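Multiple structures are listed underneath, in structure tokens.
Please treat every number below as a calculation from the coordinates, not as lab data. Bear in mind the structure is a predicted one, so any value in this text is a computation, not a measurement. Cβ atoms are built from the backbone, for glycine too; each structure is taken alone.
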Structure P
Amino acid sequence: MDTSEYLSMGDAARLLGVTKARISQLAASGTLACDIVGGRKMVEYNSAVAYQKVRKRGRRPAADVGRKFTLMSADHEVAHVSFDPSREYPFEIAEVLDAQRMPFGTCSSSSPTVNKRELNVWWSHRSVPDVRPGLVSRYRELGIASGIEVPVQCLGLSLSDCYWLRPAECDGLKWRNLNYFENDFERSAPEGRSGWLEGIGLKNPDNTSEGELPKSWMIRNAVRVLVKGCGMDDQRPFNEAVATALHRRLLSEGEFVPYTVGRMFDGPVCLCDDFLDGREEYVPAVYVKGALGSQRGNSTYDRYCRFLGKHGADEAAVRRSMSQMIVCDALLANSDRHWRNFGIIRNVDTLEIRPAPLFDSGNCLWYNVPTAVLAAGEFGFSAKPFGPDPSVQLALADSLDWFDSSRLNGFVDEAIEILSQSEWATAEGRLESICRGLERRVIEVNAAVEVLRHVRR
């Protein structure tokens, strides 16, 4: 491949006199042709020049006309929308029908005014990111010009919420006949698949699964199961099993999502059941954070808990759930508790909200730290989402009646037994170092919790 035939996103932006964000939009809509070159998304030079000529003639490049839909939440009509991938904001709201059921953070319940940018950011997370291994090739194989089109073609159906698009000319379509919570989908049987991307472009919830790691939805014994692989390492599926072992010791059923480890597509995977039913949606905390506004509080943590309490959640339950997340992440040295992998669950009928169970803890236990660093006894990590100092974040935990340090007896041995199945974790003495680091975390967190309890008496 001749790399001189490609432009970086920044160079393409300078050539066309637009922002890098606009280049990303043009690439997503298929207006600019792109390839992955050396692990980076690059714009084909000839495509950029052709677009430049069209702009100079004062004409817009060929684009899909605005298609009309009703944005639905299960059976509820939420808004009339149009979709045009050539626009800066592909989704436009024609009319809000139910402000309370708009995607969280995109519209005030007291006003029909929609934040256009936030709405399109929300929709963009229904697309599989281009960095997912093999995705661009899969699109070419299926003749799909742009990834942003895929969720639209599949009506936006997901197993993470109840939103979907009902075409304007199809008023007879019903949620009960379409949703993946109750209805089968294509390539849902593990034995019928040979690769991660076989569900892409078909009637399958994989089309709306975000995240960089390979993942796929399956149906096992009538239960919807998310299967997630790993990257260059094979430790993270086993990390999820370690996290589950910890959560079982400290938390109650329903407060966490249990994971198991299996093998699929010639590698280890972790599996978990969907924690939603067909009348619930998962709302990532990032949308709550964006809505905090002038909410008062001593910290972002405090403001988050107060805001949810003010908007119908049990604030004590929120603080308990958040404290559990902070303490368990501190024990596991979780370095990736970003604002999208914790949040709330909202009932689409009653609009009642509650904390989501603890899930997605695989990026922990120093999986990406060089072996030499671990061998030297360096077990530091950057805490999220309120960090980066783990001790400062741990001090935010203000609901600790659930924590019983005696239940951690034997946990390190259990964790090491699980990790002994990972080739990455057992290479070059890593496992011994992880054991020492985990022992240190247990001692330090136990001591910190005792101090916090004493201070708050």
Structure Q
Amino acid sequence: MSTTYDLVVRGGRIVLEGQGILEGDLAISDGRIAALGATLPAGIAPEEFDARGLHVLPGVIDTHTHWGYRGEFANDARTDSAAAAIGGTTTAHVLHRVPAGAYERFRDAAAAHSVIDFLLTPTVFNEATAQMIPQAIEQWGCRAFKFYLAYRDLPNAQPGDNWNELTDGLMMEALDVLSRYENTVAFVHAENAEVIARTVQRVRASGADGLAAWEEANPDIAEAEAIQRAAILCERAGVPMYLVHLSGKAAINMVGRVRRDWPHTFAETCPHYLFHNVDRSSTAVKFSPPVRSPADNAALWEAVADGTINCIGSDNTTTCSPAKTGDVWSLTRGGPGAGVLLPLLLSEGVNTRRLTLERVAQVTATNAAKVLGLHPRKGAIGIGADADLVLVDLALARSVSPELLGLDSDYTLYDEMTLTGWPVAVLNRGKFVARDFEVVAAPGSGLSLGRQWAATTE
């Protein structure tokens, strides 16, 4: 029999959108899935991969990662994309504070260094970047834009912390511009900057330190209020809203309220809000919004399981331990989360029966692809889709470390935590990008993607 396909993955347990799990074979041709079946004929491809005992999931689409946040953008594109690939990510949604007029430079740097596909989304943070929106849409193919309601007017701020010049009025005008174009979506970091400016000043003046003090200074009411305000502005303009990194119960409850008036509201959380809290974690886990209580952890797990949370993103930033030394007020925000998003959910979600494999596929791939306008090309396993695949061994245990993932950071947010459930092979558009914790794709093999369809999770 003459060969028809490039690669056949045989005997895996394939997680299919809306259809459960098929134990069978999958054939790839020209980077796309070309055939699925319980048993495909022998000899139809020059290469086969034995996936017996493994689960086959759609490649992770990390909805929220930062390259160049503290380090050099091109270097992060290389190292963070490689770590992400080891952990099963095949597409990165890179949110970056791109200066007006510099988008193509950053996009080209990512294209030259990333081993996985990516979308680069700019931030609207001042008049110049707001005026850039038509060019970003018409010339660069952007459809998503990031809006920060935080990082203004902070007392005793770290250098660069008060960079945000976005006001409610400027955001309203920017959303009006987005509304003139099809298939746009506003990614929103929702925290009330004025509330936080005052609470930070008060709590810091009291002499309090530590993660609990940081949480008190960044209260959940500041997050909930900003969600409501952003929803009103997005509803007025008719622009879908995607809320990044929800931190706890107050935010979840507000999402339920605003969806009644603006159903085109999508919600994301991150692994650190599921796993870390003020009772057990160190100040290395300083984020904005902050990690909160064990009760907030539990509420978020429930929201992931019941569908309130649509997506999970890493909020990864390359950070090294010297930036996490000192009192909590002087520490850098963020932390390295590349490469562990899927293993964390497999180990502590699937293997503990909090989540099904189908739900993990939804929150890490399918819903992200739909929100970002990439579905059905990406985010699900089906005929004609890109062959972005993660072959997972649910019994494989490894201890998390920077060395395991090849990170530039000298620590991770989950150091020495043993996770059970890891990828043994990852394919991006039909080509192996990582195998057995080693990256096998060359820098620059990732593609810059453009958004094609309207934001939805239907």
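Identify which of structures P, Q gives the largest calculated value of distance in nm of label points 7 Å out along Cα→Cβ at positions 14 and 198. Biggest value here belongs to Q. For the read-out mean projected area of the Cα convex hull in nm², a value of 24.0 was computed from one structure; give its label from P, Q. Attributed to the structure labelled P.
When relative contact order in percent (Cα under 8 Å, 6 or more apart) is computed across structures P, Q, the figure 11 traces back to P.
With Rg/Rh (Cα atoms, Kirkwood Rh), for residues 182-325 alone coming out at 1.02, pick the structure among P, Q it was computed from. Answer for the origin of the read-out: P. A value of 2.2 was computed for distance in nm of label points 7 Å out along Cα→Cβ at positions 142 and 318; which of P, Q is the source structure? Only one of P, Q returns 2.2 for distance in nm of label points 7 Å out along Cα→Cβ at positions 142 and 318, namely Q. Taking mean count of other Cβ atoms within 10 Å over residues 206-213 as the measure, the highest value among P, Q is held by P. Here the criterion is distance in nm of label points 7 Å out along Cα→Cβ at positions 78 and 390, and among P, Q the highest value is seen for P. When mean count of other Cβ atoms within 10 Å over residues 118-125 is computed across structures P, Q, the figure 19.0 traces back to P.
Assign the value 27.5, calculated as mean count of other Cβ atoms within 10 Å over residues 334-341, to the correct structure from P, Q. Matching structure: Q.
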